[in-house]
Structure formats: C-alpha cells, structure tokens
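Following are the structures in question.
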Structure P
Amino acid sequence: MIELYNGGAYLLNGTEIVADGPKAAQEVAAKTGSTVAKEEAAKNTIAYGILKEHNVSGNMERLNIKFDKLTSHDITFVGIIQTARASGLEKFPIPYVLTNCHNSLCAVGGTINEDDHMFGLTCAKKYGGVYVPPHQAVIHQFAREMLAGGGKMILGSDSHTRYGALGTMAMGEGGPELVKQLLNKTYDIKMPGVVAVYLDGEPMKGVGPQDVALAIIGATFGNGYVNNKVMEFVGPGVEKLSADFRIGVDVMTTETTCLSSIWKTDEKIQEFYEIHGRSNDYKELNPGAVAYYDGLVYVDLGKVKPMIAMPFHPSNTYTIDEVKENLKDILHDVEKKALVSLDGAVEYSLQDKIRNGKLYVEQGIIAGCAGGGFENICAAADIIRGKYIGSDAFTFSVYPASTPVYMELVKNGAVADLMAAGTIVKTAFCGPCFGAGDTPANNAFSIRHSTRNFPNREGSKLQSGQISSVALMDARSIAATAANKGFLTPATDLDVEYTNPKYHFDSNIYANRVFDSKGVAKPDVEIQFGPNIKDWPAMSALPENLLLKVVSEIHDPVTTTDELIPSGETSSYRSNPLGLAEFALSRKDPAYVGRAKEVQKGQKAIESGTCPLEVVPELKPVMEKVHTMFPGAGEGNLGIGSTIFAVKPGDGSAREQAASCQKVLGGWANIANEYATKRYRSNLINWGMLPFLTDENHEALSFENGDYIFVPDVRKAVEEKTDEIKAYIVKDELKEVTFKLGDLTDNEREIILKGCLINYYRG
C-alpha cells in the first residue's frame, strides 16, 4: 500500500522514479540523454520554485520568506493583533483574513464571543483587513474558496493551514510569525528538505481522502520521515483524484509533522478556480524534467482500504477490517496506550463497546476543514439515503465547511436525505475538532472525519473524572456506520451508487456578509475592546544568569500543545493572557500553575527591587549552594523562573498559547530531548524562552521535578553562539549538566536576549 524509500530519489518527467544510489546518476543520464547534478535536480521541485520566488535573502540555504496572504481565526487573532499593536503596527501590509470559526461559548467565564468578534471587525476596518462573521466558513475552507492561488504562499495561525492541492504552499505557525509579516519582516528558515509523495493507481469505490491521509500518516509519523520537510504530491495517481479529494488528503499532511505541502496541478484544479470565479488564480505546476527529492513515499491508491485512527493520535492507524477481525486485541492495545496518554487519571475501557462481536460507537461526526467538504457530505448522503440511524445512543452530526457548501447541499437535496435519516446538520464551526462541540458522554466512543483525536479534543475533563475518546475515519465509512445504526462498518461493505453531483459556488453569500476593506486602512476607527480582552504583561530581558526551577516533568513519548494548554472550553479565555494561563498543563499536571507562580514571585521581587530570597524562602539555601561556585551571582545579574521537561513537546496545534502561557507564568525555558515541530520551538523562541535540548535519557535524568538548575552566563552564551551551555543542578552540591540550544538565527538570538518578540520590535 505504502512504501518509504530508504534515501532520496529522482523523478523523471513527473512519472518515472529512479532511486538514489551509486548508479543513479548513470541511470538518469541513460534515460534522459543528459547529465543532471543532484544539486541542480533538487532545484526542479515545485516547492523549490515557489520558495525561491518568495525568498528575499538571496541565499537559498537560509530563506527569508515573505508571504502573499495571512489568515487567523478567533482563537488566535486577538493575541496576534495585540502583539503587533504593541510592536508598532500601523497597517496590514498584505491581505489578512480574520475568521470566526472557533467561537466557543463563554460558559465558564472569559471573553464573550462577540467581544472578540467586534475586536476583529474593528481591527479589519482600522488596519485594512478582511472579517468573516461566525458560521460563514471554517478558516481553511474560506481560504480555499477565496484566497488560494497557484504558486502563492499563505501563512496561517492554525496548524492545518494547507492549500497545497490548489497549488498554494501554505504553512501553519504560531502567532508571532504572523506578527513578523504584519511588521514587514520575514519568516526565516533553513531550506527545508522536499519529499515526493508519489501517487499511483486509483482509489477503490467507497475509499475517501481521509483513508488515504491516515494511511500516509500511519506510515510516516512515528519514524519522522517527513518531519519539517515539504511534501510534494506527484505521480499519475494525482489526476485520478478530484479537487475535493486532493484537498481532503492535503489538509491532513499536518499530522505527519511536515512543514508544508504542494501538489502538481491540472485541469481539475483549473476547474476548481473557475467554479469559484477566480480563473486567473490558477497556475499549472509540475516538477522539472529531472527533479531530485530527499525522500519518496510511494502510495498505491488502489490498495488503500477504509482506515481508522484509534485514540489518541492520528498515527494510531488500522484498516477497519483489521479492527473488526482483531477487535478485542486492538481495543486492549488502545487501552494500554491510554494508560500513558491519560496518566492513569481516569478509568478507561473500550471492551464494553463490543456488542455481539461488533464494535458499537455512540457518535459519528463529519466536520471542519477535513470532513466538511462538498463531496464528502454528498457521498455520506448517498450512503444513508433511505436509511435511518436508529433510536439508540448513536448520534450523527454533519457540519458543512462553509455556508456556500451548505447552501448547495440544500439545493441538491443532500441535506434533506441526511436529515430524513436522523442526521443533525449544523453550521460551519470548528468545535468538534478542538473540543468545544458535540462532547460525547463519559466513556463514549466517537468516530469523526476531522483532523485530530488527541486526548481532550472531544471535550473530556480528566480533572473531573470524565473521559471519552475519538477515532478518525472517512465521511463515507462514518455514514456507513450510521446506516448500520452505530456498528462499525467500512463504506466498501455497502453497494452504493454515488451520484457525484456538480458543485456550484455562489459568491454572493460572502459578498453580502464578509467585510472586505480591499486593503484600505482607516486609522481613525476605534478598536472595540471587551472587558476581558487584555494586553500582554511586561516581560524582562534575558539576565546574565538564570536560576530555573523544574516545575513539571512529562515522560510521554510525545506531548501535544493541547496538553500544554487545553483547547475546548478554555478557549473562552483566549484574549486574556493571564486568565488563559491558569489552565496551562491543567489536564496533564494540575499542580503546574501553582508551582510556576510560586517561583515567579522571585522574579517579580527582583523586578520590584525586593530581595527574592525574602519573598521565596526556599531560594535561600539554593543560592547559598550556588555561591559556593559562583559568589558573584545575585543582585543585578540574576533572573529566576521556571522550566518544564518533556521528551518531545509541541505536536499538534500551532496556537502560540502553549508557549506564551508558560512565559506569562514566569517560564524561562523548556528542556526536551527533541521538539516535535518547528512551530512550537519557534513559539518558545518568540516568547523569549530558551529551547534547551538534553541528550540524557528521559528515564535517567540528572534532575527531577522540584530541582533548581543554575545556568551561569546564559546571556553571554546566547550572544556568543555557544554550542553547549553548562548548567548546574543544585542539590547537596552543584552537579554539572550540559544543554544545547540547537540552530538559532541571529534574529532569534536577539529575540531571546530581549525577552520576547514585543521587546525586540520595541527596541
């Protein structure tokens, strides 16, 4: 089904693969009649061409990228604009779209939805942006319909910013990276590797884009095959897929931890742009006659079967047939993995889902940027037409990804077919994807065509003893399961005549509701603030020496940003940095906030001119130990804060709050064996936190939760680009330990030295 090449590969004329090896160059020359150096062939990828067009550094090894457009939703745009305002924002220099698809009800305090929305609308007027009202579209569907363009680049503050199928290289990053673009600065990275995803064959009837995506994720996530690389989709199988199908695969590439994605384009993508009234935005994209890739993922589409990603990660993949055939064993395996993911905080069982040898699920959802597309929902309607979901616990909900999609589904009768079967059809909303909509009952099992199934993404509250879980599936198999009244069923088991109706897009829906400044700023417009929209607190520059207390230790193989700062109901505090910070690690380590605040008292004492040793008594013996080797450490040259250890933190969402919440609680650093994604590491840096790396085995660390670590001359080390930083664990005596910072640009070092991005731009 999927083969990963062990090394690089040449692609000839977009179709023929030549694996890299001692005789590869000769083989390429024999087949093409010319000799092409590997370094030159690497410049013939689609990705290289787009990056070159957007790079302003003049150096293709060190890229300074300027994007064409920016996108944010209401979980992130308030913080981004507040950061940009504090850094000197005068006008949005490029199109910036503010959507409102994450409007989470203010049920537990925090910011009223409409306060954030009005903040966004008035900012769009003041600075010259675009404002999309709630329920009109989820962020990525609006971007596909109205923003994407062949050969263009889009930066979004959501990790699933992926429009590669439409010929747009898009990236999801934390808010500070968008701030840089708003201030006419650049996105700075090393030239990424490019991995070909070679599609061959054609999907069998009943297999959808989520099936293909999950198969790819399952093959690449665990081994890091495409980590921080660009995935370039090529091969004869591409032309066998509709535009919607490609989009459905593309959006899920985020879950491989790749940097971005791009696809070859053809007449089907041209038709997509024509349907949306934007013919001029189409551009044909193909790799050069001889292109070299740093790796190659071979996908035989015809062998992909309906897939399921079991809790609690999109890479925990099986075919649905495998699950049905080995039901007890696989459920038991998931339960064992849950002990790690859930830290044994709640009782978790799936064995009770077995009824008469079949797996019964309580909920099915098709939603968001991955599942809510036109073709997915039409296929679901074809499957369930004339059937009904039953009157037991099983429920079925469908969220079209935009109002234009919804209206077309109404016009062609798909909504009627779904509703007649017992389906609830709702408006465009990202809620089921981030734990703020359709939360299942305790211990319920939900199958969803959405992007993620991390713990708490369905809305569980472990601290209250409540747990439910999500498996990811394609819309077609979810509809088949619904037609089978909640018993797990692959769509390939049903004989369905798919109608494949043509899509018609009505742009008037947006023309009548979306505010578009056309790039014209009106400086006199007053920004509308709600009472819980707060400015960022002041942050100190990096001191000469640091005293860090380890306040949390996480030994999971991977730690998601949702575990660092939960999504769901906590997002109602999204516009209040200190209010949101109260939830940091609340579902992973509830004691974290209290510990961090206690240490932070020391730094606040320093900033107010008070002796920290008097404010935090436990610091006295610690500093006495420090003074045995570093007698000069103290007044005027010391900072005090917290740090956490995690094996591999940062998988998942691009939300900067995973880092900023630590920072506003006094965090100065993270310590990790590695960082799961570039975007999380970048968020740490942009908030002035040190992204320390340790080579120590996480099961045999020289420090533990509650220990103090003294880092002498840390500012000097950052300034002088020191490879290894010596630190000392403060126990009965000082025990030396070594940290690394990894590769940092000069700008990133300066941001850390200044204490955060805001300070950096303020000068």
Structure Q
Amino acid sequence: MGVEYLDSHFVLFLVGFIMTRVNKKMKNRCMTAIAVLLVLGFGIDVLRLAYFQIFNADEYRVLAESGQLSDTEIPADRGVIYDSNMEVLAESASAWLVYVNPSKIENKEQRVLISKGLAKILDDEDLKWKDIYNKIGNKDYGYVKIKGKIEYEPKTKIQEFINENDLYAIVCIDPDTKRYYPYGNFASTVIGMTNVDSDGRVGIELKYNDTLTGVPGRIITARDGHSDLMSTNYETKFDAEQGTSLVLSLDKTIQHYLEKGLSQAVKDNDATSAYGIVMDVNTGAVLAMATMPDYDLNNPSVITDKAVLKKLKKIKDKEEYARAYNEQVYMMWRNKVVSDTYEPGSVFKIFTAAAGLEEGIVTPDSTYNCVGAIQVADNRIHCHKREGHGVQTLTQGLVNSCNPFFITIGQKLGTEKFYKYFEAFGFTDTTKVDLPAEANPVGGVTYHKKEDMGISQLSSSAFGQTFQVSAIQMITAVSAVANGGKLMEPYVVAKQIDHEGNTVYEKTPTVKRQVVSESTANAVLEMMEKVVDGGTGRNAYIPGYRVAGKTGTSEKLTVDGEYIASFVGCAPADDPQIAVLIIIDEPQVYNHGGGAIAAPVAGVVIEQTLKYMNVEPVYSDEELSKLNATAPDVNGMSVAAAKDTLSKHNFNARVVGNGDKVISQYPAKDQSVPLDGVVILYTETGNLSTTSTVPDLTGLSISEANKRAVNSGYNIKVSGATLGSEVVSYRQSVEKGTKAELGSTITVYFKTTSGVQDD
C-alpha cells in the first residue's frame, strides 16, 4: 500500500512503539527508515511530531499497551545444533500457540464452554479449566495466552472446537515453535535443553543461548475507538529472524560408541554412574562426551533410572518426595565430565613421571627397589602388591603402577617443582571449555596449595591421591602428553553459521602453553604403551593398533568405602590422534580396579573409533596368526570332500539337510571366517531351518568360547584382551537364548583380572 494512505495517528503510534522495542544496533536503521517514511508521507510538520514521539517513546508505549495498538509476537526459530557431519541434534519444530480474546466473549456460558473445552483438549495437569476461566475473565483484555508449544494433534482438535462452537476471533491459534531433539537421549548432558520460554536451561543450549536465540517478529495493528482491530491497511509486519546455528565438534558415530560403552559399564558393574570423553589430541576438539545414566531431552523431567526410582518410592511424604525428585532431576541433567571432580588415582602417575623426566631427576631406565611399602612421616604407605615389586625401572614402575616408586619421584622433585608441573598441566585452573558449570579448582579444597604441601601431601599427590580433578582437566592434560607436550584449550562448538549457511565464526585450535618437551612427552608415551602391552592396562589391548594408557583406582574422599575406577588411553601410540577417558563411579563388584573394569570399555571405544576414522591396523606376526581367513568355495562338492577342504583351511563344517552334495554354503566363498570357525553346508532345498539358539559364551577362554559357538553353528569375533592365558569372556554381542542365523558371527568380549590391579 502507498504511504499516502496511512492514517497519521497510526504511524505516529507505530513509530513510538517500534522505538521502544528495537535494540541499539537497529535503532539507527529504524530512525533513518522512519525519517524517510515520514518525509515522503507527511512532510516536515509530521516529521517534527515524530521527533517528539521518538523521544517520548514511553508515553506511546503506554498508549500502545492501553489498547490503541495490537501487538502480536511472531516466534523466531532457534538456531539449529548440528554434529560435526551436519547431522541435526536440536532444531525448532513447528508448534502452535492458543490464545483467547476476552473482549469478544459474549456471556458467562460461553466463557465456561471455552474454559472446559480447552482444558479437556490440552490435558495439562497444571492447567485446569478453572485456571483458564480466571485467565479470560477480564473483558478489557484483547489477548490472553492460554498455552504455547502445542503439538499438531491438539491444535487440530482446538480448530475443530472453534468451528463447532462458532468461536472465530475469540479462540485463536497462531504458529509457534518448539525445541525438538531428534535422538532423544543422545548427547543429552552436552546439548542440554530449553525451558518453556525457549531459553537455554543447561548444556550448549544455555552456554550459547544468546547466539541460538532468534529475533521475534511482530504484527502491529491499529485499533479504533471501540478497541476493534482496524483493516489490514493499518497493519505492519516485521518478520522473525532465525538464531545462529552451531556446528559441534561432536561426531554422532563416535558419540554412539562412547554412550554404548558407558551404558554397558554401568550395567555390568552395578555402578552409580559412568562418564567419559573422546578428544582429538592435536586440536582439543571434543569428539564425544557422555554421562550415564542420561535423560530424554524431549522429556527432561522424567527419571528413567530404575535404581533412583526405587529409592524415591520409599519416600512417603509428598513434599519430601517432590523435593527429592527435583534434586534427582537436576543430578540427572549434570554433565559430570565438566562439572564434577574425582580422585584420579594412579592415572596421575603419568604427570609425575613427566615432571621427573623433564627435570632430569629420573630416566626411563632409573631403578627403584620396591619392598611393598614406604614410610612417609608417621604413615606407612603400601604398594598394591604387598610383597613388593623388587628392583624395577621407571618404565616397569609405571607398568606395575608402583606407588612407592612415584612417591620417591615426588619427594625428589620437591614441592616447588612438583607444583610447577601440577599447575602447568592445568590442574589449578579451569580448562575454559565452552560448556556451562565447569568445576572450578580451589586450592586447599580440591587440591593442596603450594604453601600447604608438606611431605605427606606431596607424597600422596605424587601417586594421585588426596586431591581431585575434573575429567575435562584430565583428558586435556593427557592429550598434552600425546601431542608432544602442548596443552590445548578444549572446545565443543567448532563453527557458527547463519540461517543462509554462511560461516560467521570458526574455532581455531588454541595452544595454551608447552608443558614439557616433545622428547619427554614421547618418552612417557612409550612407557604408557607398555602399560597396555603387558601391564595393568592390558584389557585395553587392541590387535592391530598400538594403544598407550594408564589405569587408576582411588577411594573416594567424599564417600567411605566407595571407589572410582578409571582408564585413559591414546592411540595410535606412534602417532596419537585421539585420547579416551573412561570413569566408573562407585562400582559394586569385587574387582573394582580401573584395569579390570574401565580399561575394557576404553579398548572397545578406541577400536571402534579408529576403524571409523579409517586408521588402518598394522598387525604383528602373532596377531596375524589369529586373524580371520576367507571361506573356500565348496559348492557342488560332496559332503565328504567339502568337509575335507574346510579342514585343510582350519575350518569346521556343519551340515544342514540329508543330501549328498553341497548346494549352498554360509558364509559364502571369499567371505571372512574366523580361524577354527564354522561354515554351514546346505544339502537340500525347501523349508530347512536356518536359525538356531545362541549359546552362553561368557565365562570362557577364547578356545572354549570358540568351540561352544562352533558346536552351535556360530562363529565368534574376539574383542578386547587376548594377551596371556587367563583371559575370560564377559559379554557377547548377541544375547544367549535368542535366535540367530546359522553361521553368523557373534562378537565376544574378553578381559583378564590377573595383573591389572592398581591403587
């Protein structure tokens, strides 16, 4: 429409109204546009009046709010959150807002009808019909919001309700947006969620709330002297602007591997929780981060943890129950990787070794005679091996996780030098990761202040006891050892993009400082590799991949009789790409050491991640001897000849049917079959059963598990520890008792409890 047709009072009211609502950035633009508009439409006299309107905006705001202008907000879409491969993790989905115009309600009966009808459709415990009735009781109101973020089904029912009862212009529905998380529980403690007002509440949603929040639009319409809306000629619309989107460093696939491993760890060890992180050691990018149990981002107040629900059910008082329930919800939302601190235990020996090497106090070949204990002031501190390790090198001391050895290194360093590296590795400060609620280290609380560090505090700290760190601090420090000594600043948001896909910000990896020399870092890395090859970390061993790592087990300072089990590893050891930290909180199993229960989880996550990243395995001769082979072609052969051929290739045969010749086989020719595995020979056509019941393959040696699987018509893939003769299977990929295709492969996970103890 042309400017010349605008009512001058409407324009003047509109000017004042707009100027109260724009931000500083937009104010100059608005002033310019309004000046042009006014000059063109009304001339200098009207422009002068507009001047007073602008600088007396409050007055006109009152006029607008008193009913001379109707202001309807158009919700803006919140920015999208993507993973590193542009998979949508959070987005604004279509929803609707229902509101009522009380000024148009004809009588009490209609008011009751509207109230009861909407209450029934919305079915909200917090919104009874009397609540709605009271809300819409003032006829001076022209707009009353009943509920926003309504889904499609109730929106449709409300529209039918309007049509059936002729409630047009009384009950209204407008577009709205609702935050939607396509994968529910996925990365919940990292992503976080929004509240009912679409403001970030926790996680990335909170940290980047201002960035993600869009600019709402407006529909401003003039009212006549009877408070009725005037025609669309007196309406101005300002479109909503979507918020900036975020591209995370998280990789959905790696995140899945980590979450699956942590979830299984909680289950296997009857643990309170488990949490972990996968980091790119060269950039500080967080590739995966998770806390288990987690929660559904689309239903964030629903507790699903059966153990927690069982405890809550014991509370009979309603108020106490509500309070306890809310506390558990907040705990459920907590990102333990960032917000909690824990006792690192023997994992910290990595940094004591690095400090000792850097200062020239020890070399990898320096020796120490462990007799099983060491006297420190008035306390006698024992090694986990009470009889002692005897004479051992520093490398062997790390492999064996010998406490007295590292106490002596700490004492040789002295308080000044020990604290220097404790600080340099980042344990006295936050990491500055771009997530909310990062735990803040406090001297004298989470760690010993330098001035308070006597011989006892120094000695206990040297092997990872009597202080606490956060998981994000720990993996950042370990990454510095893996990357040649550089302490990186960790991050989760890699990029920000606008609604047109243009990059408005991209994270540049930040080196905080060089902590130790590259030679020292490499020396420690070599020692850590031997921890996995034959020490306490052997349960993280992966055929074809060189893994460096360290185990940790510590008694909690805050809870008597409870432990923290952990393992940190980096791989490939000769050119580290990733670091993985696994922490299991309060495991309720007899062997609760990090080497026994955390290392196997880390090993699986590392293996899956490296294969996903296309890091090619390099096998030793011993490993090659245990690898799979390809099935020979025995189709058309007699059963006897087929069996003989398979036997020569170190395969077993299982015949299905009563025929004399093989008409098909599974696995087919050239397909992979584990050595000593089984090939199914089909000798008949027709309705032959091709499935069988999966046996229990746990609690067995590798050979025993393979034999049992083959006898049942299945192959196994060995995962986890394969070193030594005392490895035992503890889990299988297909549960016992279920039906599976004959000849198919079941992954069986192995670990050892021998020689993996640490303190």
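Each reported figure results from applying straightforward, stated rules to the coordinates on display, with no laboratory input. All figures in this text were calculated on a predicted structure; none of them were measured in a lab. Cβ atoms are built from the backbone, for glycine too; each structure is taken alone.
Among candidates P, Q, the computation of relative contact order in percent (Cα under 8 Å, 6 or more apart) that gave 15 used structure P. Cα extents along the principal axes in Å was computed and gave 79, 67, 60; which structure, P, Q, did it come from? Answer for the origin of the read-out: P. For which of the structures P, Q does the calculation of distance in nm of label points 7 Å out along Cα→Cβ at positions 74 and 346 return 2.6? Answer by label: P.
When distance in nm of label points 7 Å out along Cα→Cβ at positions 266 and 426 is computed across structures P, Q, the figure 3.7 traces back to P.
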